[in-house]
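What follows is a set of structures to go through.
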Structure P
Amino acid sequence: MAEATILVVEDESDIRDLLAFTLAREGFSVLQADSGPVALEQARNKHPDLILLDLMLPGMDGLNVHKLLQRESSTAGIPVIMLTAKGEEIDRIVGLEIGAADYIVKPFSLREVILRIRAVLGRKAQPPQNSILQCGPVSLDTSSYSVRIFDTPVELTITEFRLLQDLIEHSGKVRTREQLLSTVWGYSFEGYSRTVDTHVRRLRAKLGQGAEIVETVRGVGYRSRGDTA
């Protein structure tokens with residue numbers, strides 16, 4: 001029995017076939033797409049557990065595919081690992097800042113791809129200690145990946161959700177940028193601590209009246225404050 005379903009979105013057939021073969025050999029069920037529109041259709045209809053998404057796609061690039069996936073409640077919770085030949089730091093940062101679970105640069109090691117997929121799926125599969133987390137006016141439901149502020153729904157990316165969840169679960173305790181990178185993204189992205197700052201800034205903007213629960217601890221990191229349940 002396949003342990004999880006992976007959607008491989010890649011327009012180069014040789015790379016796509018190699019990834020599909022390797023994933024199937026590792027026990028995964030594999031879906032394939034060679035363009036943005038096909039990827040969206042597969043994601044909406046098949047609901048894969050994870051998407052390997054190439055950024056350079058015909059018709060619609062991977063960034064736009066990811067943005068559309070994030071906007072729809074049925075696909076927003078699917079973790080995305082971006083796969084691209086772009087290796088510049090700014091491209092990595094953009095990929096992570098828009099909510100990608102991880103970022104792999106071509107040429108890549110197939111073993112690295114498998115390890116990163118398992119790491120992301122492992123984070124997703126961790127059972128929540130408490131389905132409903134409350135911090136001040138912010139209510140977070142880990143079973144449905146939903147957030148409400150004063151009972152008003154707020155849409156977050158999967159990365160923003162995990163960031164908020166981590167802060168609330170450690171309410172009152174300072175979380176360093178390194179700790180947040182390791183827990184939320186699953187890796188120690190050396191030099192990418194500003195990615196945390198960007199996500200916190202966007203998270204606060206979306207929380208609106210609930211933004212005050214996220215407190216900056218100068219020179220260290222962040223912590224949530226407020227009554228929790």
Structure Q
Amino acid sequence: MPDRTNPNEPSWQYGFMAALSATARDALLELGRTRTYATGDVVFCEGDPSEFAVVVLAGRLKVVSTSADGYDTVLAFRGPGDLIGELSLFDGSPRSATVSALEPAEVVLVTADRFMELMKAQPEVAPVLLRTVVGKLRDADRQRLEFGAYDTTGRVARRLVQLADEHGSNSSGGVRITLPLSQTELAGWTGSSREAVARALGLLRGKGLIATDRRSIVVLDLESLRSLAR
């Protein structure tokens with residue numbers, strides 16, 4: 001559990017934890033066990049038994065589903081305050097995706113039985129959990145619609161706008177995306193090939209909207225990129 005006197009403690013500005021009261025957050029963290037992961041470490045794999053839900057304290061994680069032909073689809077990125085694997089709290093079915101650390105991360109693992117105890121003791125948790133699940137379902141539906149409504153450049157532009165909004169840091173040249181994302185991961189997130197994503201990034205560079213380096217993207221003109229993504 002984080003030290004409540006530690007100035008580096010998560011601020012819980014976003015995600016599941018931000019919607020809970022301090023009392024409910026403390027109770028939840030007391031029920032779990034803390035684990036740390038290095039970059040690239042796997043938290044759990046698709047097909048694993050569902051034994052716990054994950055509360056992210058620090059760092060960012062990638063959620064990936066692999067098709068029968070071995071193609072990886074990036075479903076989401078999660079960060080401090082987010083809850084991962086919450087469906088396992090209800091049905092105990094095997095994991096539907098693999099979660100791994102994009103950077104050093106710290107999480108709390110909470111078993112289903114303890115989470116159920118928490119919902120009985122803290123009634124506010126259940127509606128927050130329901131809103132979390134519904135929000136993720138809406139995001140998944142929106143992403144599926146994008147695959148049919150936009151070409152690769154449009155989908156890449158939309159993801160870059162999302163990354164700039166959620167993981168952007170203002171710099172003198174624009175908005176630097178702080179999520180360490182490869183072209184392969186961006187391809188998996190947009191339902192495109194790596195080659196198509198490389199062409200889309202080249203087109204956006206040519207328009208002066210972005211600048212790229214290895215695993216680094218700076219959005220030079222966010223409003224124009226946002227207009228292209230509409």
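One of P, Q was used to compute distance in nm of label points 7 Å out along Cα→Cβ at positions 30 and 54, and the result was 1.4. Which label is that?
Derived from the structure labelled P.
To test your reading of the models, identify which of P, Q gives 14 for relative contact order in percent (Cα under 8 Å, 6 or more apart) when calculated.
Of the structures listed, the value fits P.
One of P, Q was used to calculate Cα Rg over 2.2 N^0.38 Å, for residues 134-181 alone, giving 1.33; which?
Attributed to the structure labelled Q.
One of P, Q was used to compute distance in nm of label points 7 Å out along Cα→Cβ at positions 46 and 150, and the answer was 2.2. Which one was it?
It must be structure Q, since only it matches.
FYI, it's all coordinate maths here, none of it is from the lab. Note that this is a predicted model, so its numbers are computed, not measured. Cβ atoms are built from the backbone, for glycine too; each structure is taken alone.
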